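Multiple structures are listed underneath, in structure tokens.
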Structure I
């Protein structure tokens, strides 16, 4: 039997040789195509190198048993953060490429084509929101929150794994679009009718639809999981007004996920129906109305801003309190401000399209609501300042990010108040002023907070501190790079430069664009220094070990166990007596008292169900992108079969004997007795073994 090439490609739907970036570069060796093929090569070579490295180290079994199939919330959180840093690397490289293109393309075409430039800003925005920011905050909450509330795990450990792998599947589609096919040119918001089949018949919008859909499904499930965990898994005595601020922000974020993600999923599903089955939800004719899409998308989109920022607010609350050696000032006002932000975030979505034809009364209402949401944010800034006031402030890396955030975020907030006024918004809407504003909110707000949290809780995850010197070098790059990259955009936006512009024609803009490009390169250097910091810290880990588990004189329960924490978190679920439980225990000399008795502990067994569901979701998405219908259908059957098979599983837990728990806990207590406490100003030195000296 002879199989012809035509028959082979029929099985592969719309895929042909021209779909591959390497083939396109071979046939058209222009600089634009070479850059695209180079990016594809990085993905392919990186994947092959990773597979070969794991094979050479003989770590496949270890990875499968200890990480990929693990239901331990701490390991799932770490995997989320690893995914986020991988995707951040791509997104930052694309950002630098965009700035390079604009700096060079003044009365000249530059280095990439208009369509390639549109792909760059579409992938950059989509990755930063859905595959950097969301995994970072989800990973951090996953790792920290159950320990802070005195729980052994989240309420639904298997659902946690499913959420991770659905997000990973979406990220996989984003990476696949570099190698085969092209990504959407419709921006991170995917506005129709530009993304409808009539105007964009390629596979790019389909890549965007299914990558975002997989991510949003994972985030919705995560929100449900976290909310139930905080409501139902708190330790005895930890009522809501004793929750750490980070848990309050995690709770409000979870509620926002539950209610804000479904509109996005509905919008992408309706857009898919338009593209695949000829529906007319958002088309220009046949009864379609793209404004329905705009409302659905931004009904998700503005709460999403606070989904991103609230966990960072929680991190700053923990960091400022710890490194000021003080109880958090204004706890109740911070809780109320957090809840106010969460509620108000659903009342301001229309300010994203003031220019789309609503009447002045509607615009005025949403403008006032937008200004109002700045009030609770201001309350938080003042509370953090008062927490530092007369405290013993230590300028560690997390504290430096927190202070830089407060200064820079206020500037971004002021530009947001300007944009909340509809007449002013009309002047600068869709200009680089808007780009500067939202980066001014998200980089100092979310990204600084996530890096601060990563640095702050890293010793709890791995048992050793990150290198302080390299961390401060990275901090300088992140701050200096941000100001150079985005402050010029305010000036360019006021001068009328539209966002997403491939080529400019006024030479007066070039100096501003060059400064912005230099800033982008410095930001990329900051990311590289974070990787250098990680390498140096792993290399020198014996000098920076903190096995006792309290390197920063922490106040919450997450510091009340060893570093790294045992799989069950606590030998005995703690009894909570005050807001800062661990600080209270240290003050009353009972932080390290052994329990009266040890008990058997039941923990969830590893499961491959999450991996299978995520992989099947990714394959189904790829099949739908390329119209490979058998590849779209079979994985869906695989998901159904996996869910049914899991429902018949009965041996889903294992028991850790009390004797083993007692032995491990006893060894930790012995280590504490043998460790010399250090004061706060020695916490970045090798003398810090994770036991803070008690200050009267």
Structure II
């Protein structure tokens, strides 16, 4: 018996040794192909595995390499350790699941159709190393995460957003308009909400620290007490939210933040947002305060300033105070993007030096100015089409609106007031000027426009209609105006100079000269006109024989006038304006040696019908000149009438006969001089 027992013991040991040797050399890869083939044939897994490491001595442990599941998941290695497996009860508990070098395409994930004996799956710990996640334009790379106490499947239903705890790091999170790196996070999923107690990362070359809540059911992302430090935000185009999503910020803080975009650049921003709620397709609802070193919006620039923001989905409200254009600014603005409207509730600029650039444009189609006050302002235009400069300008505007290329009043108090030390347009300069104007629904009422102009003084008042035909009324008074300044500005073919007084009182439509009514008077002294030799021309005509009315070629007459320069000591042209025709009866020009009287009408539409006369020292006309038809193509007729004795004066106006004029009869005196020569 002892010998039999010894043989049996040896036999059992040999069986155990043989079983151990058999299990030790077991190769699970030999079963991989038939098992995967059966699974893919009878399920929708579409699973492939490169190699398996499995030991029957450790049946709850599995290592799989080169794993692929459909087109949405792959991993270089997948390590699985089961805690319990109860197929009859439908309970599976995974102690550890490690995913190494995995890639997961979340927007392509499809639910796996598993058998009933896998109705409940619990994972005690899921670890990822260098995981890549992608969804809806987002991509997370190098994710090393730990998920604990997670039950993704319950009673045969997948519940990916079931409760769990989460911690780990993500190397980089990118989106077309956002990039974060070195992300550390810790939190949980509870009631299908991702709640991270802390998210720390690098964001736009700065630091970001916040608590975060993501609610998929309401599609809301909430950042609680986020802190942005030294971030340099750069956008090629304004950021957009996915449709139906809402971004919420509570008590956000900014420190030395900068923003760079095609339209807005701001640097050195410090401040806080009390709240912000933003949905795509509208303005955010927000309230906050900040200060910044500088901000540039298109051609608008602010230096050091403080700001307040109060915004709703329909309206953006801003209050700004600080430095701008080497002066100070204080303003309250409201922007209505759906209407394309900007309301300036208050804008005050003090001591500003403004530059007008050639490429300036005003993108706002509707502007409403409730109160604008510019003091001690300088303006310099760099646009050659607008050669304008201003020194020590003051401007006050209230209740005016600009829309559809038209100014209109917002109330009965709509008005403009201003003054300046010097205002220059090209070479024209006016000093110590002032303007006062009002606007009603149909007219611009100019109460006063005055100043030193052309080295003299000028005053203008009246009104003009805002709509065609733009009927208006104009009263103009100018004294001692220097014509040389006007000649330089006009760059006329003929230089001219002298002094001029002007008085005008006209009504009518601006572009309809035939409607003009009123009066116009010009009084000039010491006038010089280049290549307009009036004295020589009259002398030659008086020396010729025009005993009968004779047509003269106006071109030849003009060439004769250009042979010398003209001096007019005194001229007085005045008369009523009726239907656009200036009646010049009683007018005259006094040159060095001649007095030329003027009668007839000058039509502002471009024609004239004038009777001129060379007057002798008795006031009688010895050379009759008729000038008629169009300004550019006139007809000229000359005639030397026979004078009775005594002659009937043709001119009795205030312009005297020149002191150097020929005494007695002009024709006889001129011809006598010619015979003596």
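Structure above, values below:
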{"quantity": "Test item: Cα Rg over 2.2 N^0.38 Å, for residues 138-465 alone calculated as 1.34, pick one of I, II", "calculated": "II"}
{"quantity": "Among I, II, which structure scores highest (criterion: distance in nm of label points 7 Å out along Cα→Cβ at positions 162 and 410)", "calculated": "II"}
{"quantity": "Of the structures I, II, the one that 4 was derived from, the read-out being relative contact order in percent (Cα under 8 Å, 6 or more apart)", "calculated": "II"}
{"quantity": "Identity of the structure behind 24.0 (criterion: mean count of other Cβ atoms within 10 Å over residues 546-553, calculated), options I, II", "calculated": "I"}
{"quantity": "Entry that produces 101, 25, 20 once semi-axes √(5λ) of the Cα gyration tensor in Å is calculated, selected from I, II", "calculated": "II"}
{"quantity": "Distance in nm of label points 7 Å out along Cα→Cβ at positions 50 and 178 - highest-scoring structure of I, II", "calculated": "II"}
{"quantity": "If helix-only ellipticity at 222 nm (-39500 (n - 2.57) for each DSSP H run of 4 or more, over all residues; to 500) is computed and equals -3500, the structure in I, II", "calculated": "II"}
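Here, each number is a calculation from the coordinates, and none is a lab measurement. Fair warning: this is a prediction, and the values are worked out from it, not measured in the lab. Cβ atoms are built from the backbone, for glycine too; each structure is taken alone.
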